[in-house]
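Below are structures written as structure tokens.
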Structure I
Amino acid sequence: MNTKGYGGRRITKAAEIFTNDNLKPKHKLVIAGKVEKFVTIIPRMVSLRGFVGDSIKKSVSIIPEEKYNFKITNARAENGKYIDFQLEEVKGARRTEYSLTVENLRKEKGRYSDLIILETDSKIRPNVNVRVYGYLRQRPVKE
């Protein structure tokens, strides 16, 4: 069962199992449980929307859950052609948090997507990903 993206929520998966038992040839197997949250990312993804030529930046807070307190050791973009980013360590009230600021570099209209990969010192989850979506439009011409 893939629990990615279910942190902090309850998940249930069911499957049917067929056997050669004549009395009970079919069994239903149900797996359910709460998935522990590893990290809180607010907002969950970065949306860089605006007009060509505008300065477009968005910030994301990355807050390690207390039970899985990790450090981010490196950050890289999967593609990096249309974005630049800065990662800062922020001293939170109870633990270290991170602020990720992503900036649009694209100069022409269109859509793009990228992925910022945050490498951690955690053996449980060595990478935390932040999706980036960009959409630039041409500014309407005033008549």
Structure II
Amino acid sequence: MYEKRCTFFGHRDCPASIRPKLRETLVRLIEQEGVTVFYVGHQGDFDYMVQSLLGELAVQYDHISYAIVLSGFPGKNIGSSQKTLLPEGIETVPRRFAIVWRNRWMLERAQYVVTYVTHNWGGAARFAAEAHRQGKIVYNLAGWG
């Protein structure tokens, strides 16, 4: 049996008010869909909210795992206690393309995608659209699109 995986794409700025809906979605993915592996970035409010909730849920659901997938070598914003993953091959990618490369890497490995997308431009919208094109199961917490 293969692991069911989920990744996340959201705008850098997102309201704290989506936290309950995000938590509800994560619990549904764990309990009803059987997702056990989560990949999240580290670029903005949405990613940080996801990281926080996954940390809480990993205590409650000890069979799940998550990784903060880096787009380069760790900087000062990544604590040593956090679960980070530097995808093999990213070291050869020019810095300006690293986030896009990392996002593709995460999308290739996930069957489920949780987004917070409120408009059709920017990286989050681009990867949410790509997830739809690839037939991934997409949950948009903003209810847009």
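For distance in nm of label points 7 Å out along Cα→Cβ at positions 73 and 89, the calculated result is 1.4, so let me know which of I, II that is. Present the calculation step by step, with values, prior to reporting the outcome.
Working: I: 1.4; II: 2.2.
Source structure: I.
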If helix-only ellipticity at 222 nm (-39500 (n - 2.57) for each DSSP H run of 4 or more, over all residues; to 500) comes out at 0 when worked out from the coordinates, which of I, II was used? I
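Say we calculate distance in nm of label points 7 Å out along Cα→Cβ at positions 49 and 121 for every structure; which of I, II gives the highest result? Walk me through the intermediate numbers first.
Details: I: 3.9; II: 2.2.
Between I, II, the highest calculated value is found for I.
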For which of the structures I, II does the calculation of Cα extents along the principal axes in Å return 39, 35, 34? II
With relative contact order in percent (Cα under 8 Å, 6 or more apart) computed per structure, which member of I, II shows the largest figure? II
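Distance in nm of label points 7 Å out along Cα→Cβ at positions 25 and 129 was computed and gave 4.1; which structure, I, II, did it come from? List each step's numbers first, then the result.
Working: I: 4.1; II: 1.9.
The structure behind it is I.
Where a number appears in this text, it was derived from the coordinates with a stated rule and is not lab data. Treat the numbers as computed from the prediction; the structure is a model and nothing was measured. Cβ atoms are built from the backbone, for glycine too; each structure is taken alone.
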